[in-house]
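Read the figures in this text as sums done on the coordinates, not as results from a lab. Keep in mind the model is a prediction, meaning the values are calculated, not measured. Cβ atoms are built from the backbone, for glycine too; each structure is taken alone.
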Structure I
């Protein structure tokens, strides 16, 4: 840190020019990143059963267009009238001409798969588009065509799997932008209260913007080598703003303190006394004796502030804590890289990029700005009240800490019981891919499902694809009875509307107005789709009687599997519902690995920093309590619907997004370590300065609570801004993180931790001698 501090403070213009150049080069790529992200729930889940089914349908059955766009039209006058039929036919003809649309299926008025209302006003049209490459582009062209075609006689709305996924991506991007616009003015106002000066207020925001811009450009580069989750953008914004402002708050405060010392407003100990006796009256943090301006000290004249020297010392002291805190957050985010799921790994990589760039900007660009600004960092002064450095606040928090540590058992037991109570709803957590229900009402792809359901065609969005494997044997007439028996059994299952197979029943044709020729053509198409080209694989499509919510998919899947297994066929089961469930299970199965890896990395890091075995263990357990309480409350609100309406969360979601628990754990566990390190580094400093353990705890709370609470309020604003979006998963992440940071910065960090440290006494700092000799020494200051 000494070398970095010297380099940055002596060459501030070069450092700033490098950052400005990096930001300028990054902006064009950062702007392209959101459009390249994906909301595919099974993204990167290679080798899964659903993926294998999709591959077989493409390679062995010749299915090139299994991606279905569902278009719901309202006709006035209705279908069945000459004008209504003519308008609808023109719509169909134009839809077939849209580039990328390979097949169009018109609405049917009869049979079990009726896609047209009896009065002819409502009709459902299916358009097949590419499954992967070009799917989003084709959908955009379809939507553009419908916008041009809409008229008073024909209203058109679009839904389907691709439409839902693209809406997720679109609204995740717009929600992030809106959250930034909402949060930044509020954060600026709060920073103005904290610093009392306009220039100092702008510096943390500048750090956040720099790190986010470069991180988003790097994320765009990542989209060229793997699927990148749309949630990676939200995580980068949250970490870039939250952590960036957090670190800048610490650095700017320290710089102002160093300027005060240089200017003679606070005296260092010229004899090089202990750190305990070498304190700034500005915010009471230990600063270390630094022999500067000796001639001025000996002559008694006030020294001229040297901003470059102050910036150098800021990097050497507060910068060390920032680097260490950032490393703990990066370790937590790196835990997401462990699961073999590209979709999740992309979020972890994005988080690590955001944290490392935020730390780099805090240790280089920010000190360079401070070195150039000098005392101008305190201008223009809007108020003399600087809350984050207020001596009165310090006195209040010191008194509060004494009250907490006076009755430590009550504090520990009551706080732990309360957090466990909040975490208890998580015992009944249900995870999955919510599909369209993961969007809020008012989004077209979600709202259109009501019309699809009204037609009785909701199951078209929840189809299960069954591939029966004849083990290399060709299908023969002798196998017909067995195949037909399985189809009959599947058709009889509860909740099944129909089964697409070569075996039509009289009800399949009843009520249709199609000619015999058309019926034969339909039967031929069904036969073609049901057999692989070499006739060694059979295909059956099971259509539920409605769009299945995520919570009902496992039971429906089990009954299909049970029926197929009873038939004796070897099989694979796929389709969108199965793909979503496989993704959810993969995420859930990866959680223990992520948790253990993050725990292990954090334990080792804290053990080295604080020369203790108990403190790392305590930190892990208490951070886990915080995350558990946050997930419990999110489960209660999003899954169970308690207080969901006031927060704009629909009450019919029923599940949490599968990635939410692991995301909340990684992000919140890492960020809460910031506060842990701020507090514990001060406790250790006071303890090493000669104070008894109990007094060191009290003094540390008094000196750090101001920064912790002000930083927590800023983070709370950043996270809360995401609650007001259109994507339920993003809303849930913002809600969970806002709850977690509020609990962590108040109940945990200022009540539970001090009380525990009081009870542990000297055991806080116990480390076996043999281990102490082998660990590197790190000194943290802030």
Structure II
């Protein structure tokens, strides 16, 4: 082998190896030694095999360093790299193997890939395992992806080296390193390749001026509207344009192009038809362009040298921004969507809950079954598949009739998270972003000062409106949150801390005990918005519901549950201004836009009533409440408790049923008082029979109304699971802080503008 290399040009063995062309030849590297042996009349298979074995020694001794591409091509190269680990840093590779075997997130196949990649890096770069850098691993991963078109156990390789401390301290995950961050304003503008450089520079300056006041996602959208939808479109249709002063015909043609877009649809017969449809973002784009022109005119008053030369008449008139027709049509679409989905929501809930139970039963039965044996659960008969090379955590089974293979642990995971997502969304009405940001610390509690009763609350972190809010945790929601926390706890009983990525700012947040997390490969990651949409689609597919407008499967988005929650709450008597607070809207008109099928006259009368009450109320009421008034406000929560449950009416409102609680829809029945409700129902039945027997027909009508209310309360209790009495929310406790008991005087808002409780 050395004789062959000595015949190659170069001063060092590495230079001669590269000059021989063997490194560039890849899998055909042996052709060079074969030709050399033939020239020496020494070519035999045994001698070539001896030269190949000698190459192992040269690589292990760091005499030659093949490239990563050479080491990654061909099965024999993989064997050479594996054997090389026995001679180069055997202690380091043995420690790496032990670490991987002890990590539950790294399977047997991943261990082989990790050892091979690290051996290839050491062979190509020299040194030992401790000398590997992040760039070395990223380089081998990129080369492997380019050569093979796939990447197996890449995150596991990075995690193993990171956890061993080879990369140093405070190193993020591979997903964080490879995630896209924020682009500069210049990059956002230059990606559209504008021809007019002065206009390009103007747009860059304008976006930089707006950047501090908006988040990154808004900046990206604004750049797209001004650069791609506005100026790039003008350059494509009017070559050489270089002024913001647009002729009327140019502006009109641009607005017409922006108003519509081409869409291709497929008919039931399979024929593709092209048509023009209205662009839903049309008004948003022209509003951004109008703001651009008006900002330039305003800024020119303060800095005429910089902005003055670009001031021009705005091509967008106030009439172009008329949204009345657009908003009415959008409201009609959203109302129709809500009316279609509200009646079928129970079907989706029941189907998803049954899916979760069936998937859990199948997985439990499969785990108790030997591979190759048949088992039955949830009305299905399957055979556990024999897969000796599969990860121990993956449970495979197949249908004995069709042979279809199923990964039961993945099915159970998808079923559980689909159920949890749907339940939390429908009980809270929160946004998808707020759902994924819920953490263990979001569960807080409020203790009544006098009775000591705990009221569980769910804290919604600031997101779209940058304002937090608190929601009462109902028993149904408590069951779901308890199941989620019990599932994600680690062996120590704590919720793992994970890092999540802000989808608006494209930055990584500090580690937090997020509730919606799952293990994906070796790492525990936050559930993504895309997975939420996928799980909703899977759940709806199992229902078989049909969308009447399209004839295809019914589609739900996470925001549909927000509209359904607000609509259902308002229709069941919740005042609109309370629904606004729960939903986290700044304007009550936004809340009223979300809800559907609510009488307009009731809204107008209610708003007029509030306006009259504000105008007639004496100014003395706008003062700092006294301790007695604050105690009265806190005591309201205690006076809501009645013998059969808890009254849910708003603070300061009288009982509209004159304390006929059994008839009232605001009564929240207590499961512990179910026997009392049964006794009341039986008593009502006896009294109705007596009234009918005695001819007291006026009494019969009222008793039947009370009987219907009692039966409705019993039905509500029957719909709740029996395990509701004990719910472990896993509310985290913080020790080591000097806490001071809160009193009515310390809890109230002492600001001069605080309003008294009403």
I have 2, 9, 14, 18, 18, 16, 11, 6, 3, 1, 1, 0, 0 for P(r) over Cα pairs in 10 Å bins from 0, in percent, calculated from one of the structures I, II. Which structure is it?
II
Among the shown structures I, II, from which was the value 20 of relative contact order in percent (Cα under 8 Å, 6 or more apart) calculated?
I
Suppose you compute log10 I(q)/I(0) by the Debye sum over Cα atoms at q = 0.14 Å⁻¹, for residues 477-556 alone for every structure in I, II: which one lands on -0.57?
I
Label whose coordinates, when mean count of other Cβ atoms within 10 Å over residues 13-20 is calculated, return 15.1 (choices I, II)
I
Looking at structures I, II, which one was helix-only ellipticity at 222 nm (-39500 (n - 2.57) for each DSSP H run of 4 or more, over all residues; to 500) calculated from, given that it came out as -20000?
I
